Structure I
Amino acid sequence: MSDAEVFHREAGRLGEWLTGCLADLLGCAVWELDVTRTFEENGLHALGAVALAAEAERACGTVLEPTAAWDHPTVGSLARHLAAERRRARLALDGVPGAPSALGAAGEPW
């Protein structure tokens, strides 16, 4: 599988996971969301956006700015950003003695 295919597959899984998190934060069903619209258009406001970024950071094992949900305002754009950050982290760990071979592989929520 090519690097691009791996990236798109991971971004897709992250998107599905983010959609579930968004539904949980909003107290609605996943099917009620329009993932092509912004988080704000779906009803997520400032505190919820910070909570979503914090949950994504925790689950992905990457450091995100608290403004990540504003900087990447849709499920798809945030999922691609998370996939890119995870890829950067994996590349940074390549060849580091004692580093995990796959960032987050043990407890990925997606």
Structure II
Amino acid sequence: MKAVLTKEQAEALESALDLQGCSKADVVEWHAKNLWDGKREALNGMSLDILIRALYVGYELEKSLEEKVRELFETYNGAAFSYNAGIRKGIIQTLELLGKKIKGVNY
């Protein structure tokens, strides 16, 4: 199963792999013994399991909040039931209260 990383973690991991002469095994060893700094700091706190799966199995980016809300909103699309319409309206009103705009949901 692929690991799910934030965009920041993925960029930090790619940066660690870009170090000259750095192998996947080197990244695992460094992670187990040290803290990262600079543009690789987002790796701190990541478990060895997640790091190893990301390196050897692969990873996908965690969905953004906007993507998650849009998916939820679309789940209740197309149904003529007032229940589904109420949920969609609640999502829109919540976004308005938060001052957030999400394409395909409330603009």
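No lab work stands behind these numbers, since they all come straight from the coordinates. Values in this document were obtained by computation on a predicted structure and should not be read as measured data. Cβ atoms are built from the backbone, for glycine too; each structure is taken alone.
Points worth noting:
- In this comparison of I, II, the computed figure -16500 for helix-only ellipticity at 222 nm (-39500 (n - 2.57) for each DSSP H run of 4 or more, over all residues; to 500) is attributed to II.
- Distance in nm of label points 7 Å out along Cα→Cβ at positions 68 and 92 from the coordinates reads 2.3; which among I, II: II
- For 26, 14, 12 (semi-axes √(5λ) of the Cα gyration tensor in Å, calculated) the corresponding structure among I, II: I
- Given 2.4 for distance in nm of label points 7 Å out along Cα→Cβ at positions 4 and 28, calculated: source structure among I, II: II
- At a computed 2.6 (distance in nm of label points 7 Å out along Cα→Cβ at positions 20 and 44), which of I, II: II
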